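Each value in this text was obtained by applying a stated rule to the coordinates, not by laboratory testing. Please read all numbers here as calculations on a predicted model, not as lab measurements. Cβ atoms are built from the backbone, for glycine too; each structure is taken alone.
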Structure 1
Amino acid sequence: MTAWNADTEAAASESGSVTVVEGSSFCISSGTGDISADSGTYGAFFQDTRIVSHWILRINGSLREPLGAQRPKPFEAVFVGRAKGSRRQFDGPLVVRQHRHVGPGLQDDITLENYSAEPVECEVELFVDADQSDLFDVKVGRSSRHPDSVRTVRDGQLVIESARNGQRRGTAVRARGADVTTDGLRFHVTVPPRGKWATSVIVVPLINGEAPAGAFSEAGPPHHREGVRRHRNWEQKVPVITVADANLQNVLNRSQSDLGSLRIFDPHHPERAAVAAGAPWFMALFGRDSILASYMSLMVDPTLAAGTLQTLAGLQGTKVDQDSEEEPGRIPHEVRLGVTAGLALGGTAYYGTADATPLFAALVGELSRWGLSRDIVEPLLPHVDRALDWIEHYGDRDGDGFVEYIRPNDHGLVNQGWKDSWDGINFADGTMAEAPIALCEVQAYVYGAYVGRSLLARWSGDRALEQHWEARAAELKAAFNEKFWLPDKGYFAVALDKDKRPVDACTSNMGHCLWMGIVDEDKAASVVEHLMSPQMFTGWGIRTLGSDMGAYNPVSYHNGSVWPHDSALVATGLMRYGFVEEARQLATGLFDAAEHFDGRLPELFCGFDRGEFEAPVPYPTACSPQAWAAAAPVQLIRALLRFDPVFTRGVVHLAPILPEALGDFQAANVLLDTSRITIRAHGTGGSIDGLPPGLKLLAEPRPPLAYPPQVYPAQGA
């Protein structure tokens, strides 16, 4: 999930920090609610700009004594503290509550409650600054106040503005009853005995002097905002999941809530929800991340995948641009907001990724399996065909049938697969591979794109086109199993390098090849043996790189850490090829890991063996919540249920293999086509209520590779 032209690893997260998020807006603060200018990465952000960089509340000249912080919803937090008493008081009587709401700006509802029998005189001061720094300048520690920053008091509010890249970005801060100065806000109050005093501090971002739509105001309470209504609507529509196992119940509930909080909306198409990559640094549309997260969350809300695809289709490349790496038909790597606004989501796009384009086509094919309406799928077909044209004319750069990448500039990403850190692709001896690089999982995604297009052709009744893409898929599969297979090692090369040499490191990438079905059946057992070996499987999840490889480091970003989404896709691949016990073991390990993270799997964690530490070791800069990590438990439970709708064949598969320890499982209100179904399962038994008419329930797993002709006439999965 590395960002364009940014350091590979995010700035270190602060201990005890609290993050609240709504859409692309978020705020990171200390556990007291304060934001210090010296804290580095703290702040409130709107459209990738820090609109608050300093936010310190003092009562009678002193900081509060922190008592606790809670986050009842993704977009709000409550901080509770105690004002310091006089020297004669051991227990101060004044409790401070700070209820924070984030959205297009910030609102802090501050309440002072006096628990004594005497009135308390208070000087309440809020010191504020806003450096208007770019998000990635903040992340890597390059932020500072802009030299032309101007602080003024006008219309009863503090306004801090800076000119950047032709735009004037600003922050306006106000509160009723405040004395406003260029340093901040002050209140002279008397809190009555056993009484309260309260105010609301409102922060509004300014772009060229104008406030954005939906900004906080005194006109209505913050929970009436559009973002809050959307989240509540989401909570009402997503499945209601009940599991006897309390940990899994918590994990799945947390996943659904986090996925809802990570949705972003195109202002030109507010009915479309796409999924952002993760908080705090990736609250933007990412091609690969958003597609994979959407795929893995289909059982929660398939319309999220539709909105993600529709938004990405509107950004699909139309021209060759070496600076942004745009090419006709290419799906972008990331879309950023900020001072260079101009595209549908208000920002600029960078296209340097090899996998988003085939994944786009593959996911559209998956939507046809899921039964989404023709009104959604048919308008996407021209974009699928443009994506396939990109694969042939731009992705395959040397005509060998495989998609390679090499950046055409000196500032884009060196590696352009999901392991996109600069040192992410290496040989078994630790030597780094040189571009052009053809990744194994990218070829698998291309295979999935060809199979998906074949299914879409069948869905539209074009038998000739269906057979064409079936043949392309078969050709690629044969070539892949010939060129990428390492017979002396018994697994697939992670890539081919610039000289077409197999890059022979043992990595988790080949698990994605199992997921897509490109692996020959006679090679699958050996691949699974390596993936589940002590060198790869930690007991919590699959390492990105084997512990016996030259570049292995359990505390690296991509060379030995465990990524939950990666392991979930590996588990799906294991299940697809019939390795049920191994898939169940991997899923159980990830669920156990989630319990140690309070039910929320992070972006990644360290690759230490489960026997070394009692709990998984956190990776210091992992995003949390993060979209594909949030979606991973949903995908795992779907894999354990072996729940696979195939509308293009008129069937739905349900063949559970749930661990007995999980007990009864039920998912009500699952959207399938236009119906809301209820899935029930226990162990190896299951049922579905409310199936759409004409759809046949099969109590058997989806065929692992090609559909047998006697059941499904056409090849594909």
Structure 2
Amino acid sequence: MPAPTAYLPLALAIAATLHGAAALAAAPPADALPTVTVTAQKREESVQDVPSAISVVSDRQIDRSGGGFSAGKALQNVPNAIAPEFAGHQRPRWYIRGMGSGDMASTTVYPVGIYTDDVYIDPHVATGFPLYDMERVEVLRGPQGTLWGKNTTGGAINFVSRKPSFEDGANGYFKLDLGNYNSRLYEGAYGDTLVKDRLAARVAFIDQSSDGQLKNEVDGHTAGDIHDQALRLQLLAQINDDLQATLQLHARDYKGQGIVARAWGAGPGGSTLFGPAPKPASDKVAFTGKADDRIEHNGLQLALKWDLGELQLDSITAFDDVHEKAQSPNMSIYEFGRGYNDDRWKQVSQELRLSSAKNQPVSWIVGTHLFHEQLDSHNSNALFPEAYNQAFGVADFGRTDIDQKTDSFALFGSSTWQATDDLSFTAGLRWTRETKDIDLRRVAAPDAASVDFSNRNDWWKHYSGPLATTVVQDEKRTWNKLTYDFTPEYQLNDNARVYFRYAKGFRSGGFSGGAQVQAEASVVAPENVDAYELGVKSEWFDERLIANANVFYYDYSDIQVNAVSVRNGQVVSLLTNSGQGVIRGAEFELQALPLANLELHGSLGLLHTELQDFESGGVDYSGNRIARSPSRTLAVGGSYRIALENGDDITLGTDWRYQSRIFFLPTAQADHSVSQGGYTLGNASATYHVGGQYDLDFTAYVNNLTDKQYKTDSVPLPFDVAWDARGDRRTFGVSATTRF
């Protein structure tokens, strides 16, 4: 499938042929908070009617963001959830209630499931996409072991795009955003009916670019540049009175520079094993070699909805092709090591669901989910011979080739019994069978003195020294698992409901793709969690105040953790199983409309995590916290709308988020250099809306108002080297949006 840029002329042509525009009037001041519809239980219902912890990011929050809204930002107001972006838009590290993974291997399955329009996306590099023309983002916290595609212990995030419609008529928007660091964003969408009541279409696109925020002292160029392009085309067909089909084609082309890390000497006087390396200034790095990251993601989805009278049959068929080529440079003027990977995932999925009507004493959903993925991975790492001269015996070269197939099959069902007007019971059951077949081979230079390259530009292609096989793994494993959940809910009064939820979660087993020697070619066992949650959902003062809260406790076993070590000048991350773990916490979410033009929101997350019976490298780390699990998250914000006499209005908005200390690893937690202390980030914006016959928004914004410096990653390095990756500094800009 061609890159997204090839589709831009097609997008403009479609937009030109979809004729007729109707101006949308500015919404009047609200007298109640809007009802938010979600599909967390695979049917449309109010988020307040779903007895589980769910947060929703609205289209308004996404549309009014300054500087673009990448996927990781979806968790910025969600309690006990983080998704730091440490490599441009390559991959956020998704963590919900302490459950996530720092392992970067292409073979790893993550405990937080990412879905786009109900389709599971497995490759981690495909989950940092830009959000454009979105309807909402649903964040489901806790194990989703019944209704959601692939079983996940941490939670599920569903990104829902705007769909074509027969009712809305011709409509669309165009947005232009300009900011510091040479930031540019062009975004737009257009939809209309092509054949009355029979065929509708919608096309949307985004083109986003910016320079990196750091300067490379070696060549004087910026480090961290990105260029992200994406296109989505959807067709809605009413085939007959009972059958509706939605076809979606989507494409993305991302260019970045991978992890922009700052390295310096951690030895006496700022020295390394090779020589002095002073800590760079906060806006400087020192790279030698090329930094390049290219991700292409193309796919299609076909969703069928068949009305069978009292029943409804849904089918979702999807194909995704994700290809990444990435070259990571040497992080210093000295030879510390570099890497190259070429990974390609091809996945096919099919889900069928048969559901009854919701408004009856017993409602139910049954279905099946099939998933197949083919992974073809090639990963090389090197220490050039310069390192041999700088410090005897450290030059190196290695290459790992992986061919892995995954087949997953599941049967599931969920039913709700309305026992009385106030009491209901929901129970779900899922049986999963997953098979993985890996063919892994690693070769490496047998000794440092033999390392040689005939060409340094594409060094991974031109290693000319001898090679020895260090790892061979040809294994096939199958796991079967029965997961389930049970939720009684009681209506306390007209305003409040209380629920209890028990859920059995399962994260499939797999293989550690980072093995360097034969002894590390292990099989990782599935991890399991028994989750208990007690919560309340309520609306007050004629739905001008929404207040939700919950407490939870997880009994976590066979936890899959990434054990990080340093070997032959390379950081090695291996996925392995620890023993037991405990997670407990509480969450509070408030949304209020105290005045017709004033909206306020806030959330608080409290979290305690503890690894039990965890040993790595002969060291007992029992009692350590799970990596990247802040004990407190607090988010507050709001917007105030000022109506003007001419019919225009001004909206002032701000959001602030505090996050307490996190440790980047489950080990080395006594060393605060591989952690990030608590910090607060704040954003602010002002929007002037032109009403009347126009619908225009002019916005000025500032992100990271206080210009807070903070780390998004850090791990130990060899040769007395310290390094970290930094989060975004202060950004600001202006945008203009026209809707028609």
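For distance in nm of label points 7 Å out along Cα→Cβ at positions 272 and 488, the highest value in the series 1, 2 is held by structure 2.
Thinking of 1, 2, which structure, once Rg and Dmax of the Cα atoms in Å is computed, gives back 26.3, 89?
Source structure for this number: 1.
In this comparison of 1, 2, the computed figure -8500 for helix-only ellipticity at 222 nm (-39500 (n - 2.57) for each DSSP H run of 4 or more, over all residues; to 500) is attributed to 1.
Look at mean count of other Cβ atoms within 10 Å over residues 96-103 for each of 1, 2: the largest one is in 2.
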